[in-house]
Structure P
Amino acid sequence: MGVRGGMMADPQILAYLVKRLPAGTNWQVIAIGRANLPLTTIGLAMGGNARTGLEDTLLLEKGKPATSNAALVERLVGVARSLGREPASVADVVERLHLSTDVGGPG
């Protein structure tokens with residue numbers, strides 16, 4: 001959301017889309033630029049997942065560039081925890097998304 005050629009970064013649109021998801025759907029908000037923090041916060045509050053990083057936003061706050069992905073992740077972890085949500089572990093994600101842990105390879 002919030003990228004040219006993509007969906008408008010509008011909380012009402014997000015709410016509209018989420019209401020139409022089948023029960024039990026795993027979903028996340030991806031918002032770009034200044035929409036990143038507000039929309040990911042709203043998505044977390046609505047029970048979804050969120051992502052962040054330098055590919056989504058370059059600012060930690062208005063006028064303050066993010067120095068790393070870690071700084072942006074730490075900010076979003078703080079938001080999640082303030083909403084009573086804990087970040088998912090790798091094991092949680094593997095289970096929720098029914099991913100295989102068999103990386104294959106020779107042998």
Structure Q
Amino acid sequence: MMSLILRIVIPAIIIAAVSELSSRSPRMGAILLTLPLVSILAFAAAWVKDHDLKSLSQMARETLILVPLGLPFFVPLAFADRFGLSFWSAMGFGLLLASVTIGLWIACGPK
């Protein structure tokens with residue numbers, strides 16, 4: 001039970017830290033956000049739980065593919081002010097773009 005609580009609390013702390021830091025310094029918030037802290041913690045927690053290197057290796061390979069496919073999410077947010085988009089419309093459009101790229105990979109990529 002303590003492990004589950006830690007797996008919930010640590011990402012929540014990271015999210016709060018990024019939110020707080022980005023209001024003072026967007027660049028520092030972005031740097032903290034790009035660190036794969038949650039991924040590192042997830043891999044470590046999965047290893048401690050199962051000790052299944054084959055499964056972790058597969059997850060790492062899939063992550064290497066999925067991270068670039070998720071990057072279109074940021075395009076509308078990065079240029080929202082230039083395109084005259086509100087936060088929520090940029091967020092929605094970004095989610096749509098990322099969903100399309102990831103969805104195409106799931107539908108057409110290797111099984």
Check your understanding: One of P, Q was used to calculate helix-only ellipticity at 222 nm (-39500 (n - 2.57) for each DSSP H run of 4 or more, over all residues; to 500), giving -27500; which?
Key -> Q
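If you rank structures P, Q by distance in nm of label points 7 Å out along Cα→Cβ at positions 15 and 55, which sits at the top with the largest value?
P
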Point to revise | Which entry (P, Q) yields the derived value 3.1 for distance in nm of label points 7 Å out along Cα→Cβ at positions 23 and 71 | key: Q
Check your understanding: One of P, Q was used to compute Rg and Dmax of the Cα atoms in Å, and the answer was 15.5, 52. Which one was it?
Key -> P
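Computed from the coordinates by the stated procedures, all read-outs in this text should not be read as laboratory data. Quick caveat, the model's predicted, so the values are computed rather than measured. Cβ atoms are built from the backbone, for glycine too; each structure is taken alone.
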